[in-house]
1. If you work out mean count of other Cβ atoms within 10 Å over residues 76-83 for 1, 2, which one comes out largest?
2. Which of the displayed structures (1, 2) returns the greatest value of mean count of other Cβ atoms within 10 Å over residues 92-99 on calculation?
3. Work out which structure the value 36, 30, 24 belongs to, where Cα extents along the principal axes in Å, for residues 100-171 alone was derived from one of 1, 2.
4. Name the one structure among 1, 2 that helix-only ellipticity at 222 nm (-39500 (n - 2.57) for each DSSP H run of 4 or more, over all residues; to 500) of -9000 was derived from.
5. Could you figure out which one of 1, 2 the value 0.55 for FRET efficiency 1/(1 + (r/R0)^6) of positions 84 and 140 (r between Cβ atoms, R0 = 25 Å, to 0.05) was computed from?
6. Given structures 1, 2, which gives the highest value for relative contact order in percent (Cα under 8 Å, 6 or more apart)?
7. With FRET efficiency 1/(1 + (r/R0)^6) of positions 28 and 108 (r between Cβ atoms, R0 = 25 Å, to 0.05) as the yardstick, tell me which of 1, 2 scores highest.
8. Distance in nm of label points 7 Å out along Cα→Cβ at positions 60 and 188 was computed and gave 2.8; which structure, 1, 2, did it come from?
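Just so it is clear, none of the values below were taken in a lab; they were calculated from the coordinates. Please read all numbers here as calculations on a predicted model, not as lab measurements. Cβ atoms are built from the backbone, for glycine too; each structure is taken alone.
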Structure 1
Amino acid sequence: MTTLSPSDIAKKACAEMAGSFVKDGMNVGLGTGSTAVFLVDYLGQRVKDGLNIRAAATSTRTAQQARACGIEVCDLNDLGRLDITIDGADEFDRDLQLIKGGGGAHLQEKIVAAASDKMVVIADVSKAVDRLGAFPLPVEALCFGRQSTLRHLQQAVADLGYADKPITLRQKDGADVITDEGNCIFDLHMGQITDATSLAAALKSIPGVVEHGLFLRLAQAVVVGRPDGSTLVYDAADSQGVAAQIFA
């Protein structure tokens, strides 16, 4: 039996807690990333035990894992509205604003989240931040004319007061990272984002930009996992007062 690291214990705990929200007959959006791997495994076991669901995957690798686990994966066009999407995040704040896209799947992730009645985020406690931006903000862009797009990105962040913030083209093993849609990814090293709404609007206005990794007004709750295997559920109402424990 594999011994899990404290980080993986936290990821597994929040994934399984959020996975318990999935009920028979639901259409479910399945996220991408290291925490979502535990979610798919958990739901796959529930399917083997008799759970009946249909799923829309947010990446090729999630779709492959889900099918291998026995989950019926469908085209989002065929499913229509989803009951729930469960997905990870690279950062989240008290306002349930997110940075996503560390795995390069934020375009499909955002489409699936927007097609859902509810988006639940699964994350370990290290992803909680007072202000977004320490994690590089991914921007998916067309490969065509990407140098022009880069110049527009640099100008846009400068115009918003983020002076001299590095913007890098994402690469892996010396090659450009290419998304499922055939696009490249720029990572914006913002440090701190003071106004996520204004930044999101500026990025979306740039020709060549396909999608950015700021997820605003999409998530309704975050299930937070901790290294001891316990979980906390945080939402905007915070009726249980868990914010003090998460954002300590």
Structure 2
Amino acid sequence: MNKEIQYGLKVMDIPPEDRPREKLKKYGPEVLSNQELLAIIFGRGTKKEGVLEISKRIISEYGEQPILSQTRVEKVINRFNLGEVHAGQLISCLELGRRFFGDSKDDVYIKTPKDAYEYLSDMRKIKKEFFRGLYLDVNNRLIHDELISVGTLTTNLVHPREVFYPAISKRAVAIILAHNHPSGDPEPTEDDIEMTKQMVNVSKIMEIELLDHVIIGNNKFVSLKQRGVNFDIL
């Protein structure tokens, strides 16, 4: 019943009793992995990827939090390398969950760099470089978690509008930026620092406070504010 699905395995290659739909019917949703539940939502794969391959790739490469926060079809298509149909299915399912049940998790408050690091634990061993924004209310309560970009971080790749649009749409008063270094070493690069300074300047104009930029490594992190980067002046 709990046999692990192998990467690259097709649904038809799995014994009938171990296929996601059959397991759901026989045992209920509690016994299914996130990968299997996502495969049921998608229904079928593409010519290049089976539905189980797509589901495992999305969850293993991107983590659960960035998936849960998605609301825009175009961003899901571009960030997760999905087609329009799969992107629409994913967003619609997540939105139904939010409308029916609201946020099932306790509120998250991020008041220190360590709080951010612990919340972002899913980024510690990801093999791609992810850039995320944590959007907070006046009490430092997390109200939105946005996957802003995937790839090497430079001032050219991360545009301020991608950072501040979610803050405006979610009515956030503060932002914490975060990204990971797949090498495991969280020491900031010159590009990390220059991009942060650029975002600080924009934050002053937008009157949305940029609290910090946290770089995630393998079981350690660096806060650029603690390192002395000035977050207070243009």
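1. With respect to mean count of other Cβ atoms within 10 Å over residues 76-83, the highest-scoring structure among 1, 2 is 2.
2. Across 1, 2, mean count of other Cβ atoms within 10 Å over residues 92-99 peaks for 1.
3. Details: 1: 36, 30, 24; 2: 35, 29, 29.
This value belongs to structure 1.
4. Checking each candidate, the match is 1.
5. Numbers: 1: 0.55; 2: 0.10.
The structure behind it is 1.
6. Between 1, 2, the highest calculated value is found for 1.
7. Details: 1: 0.95; 2: 0.30.
Top value of FRET efficiency 1/(1 + (r/R0)^6) of positions 28 and 108 (r between Cβ atoms, R0 = 25 Å, to 0.05) goes to structure 1.
8. Details: 1: 2.8; 2: 3.4.
So the calculation was done on 1.
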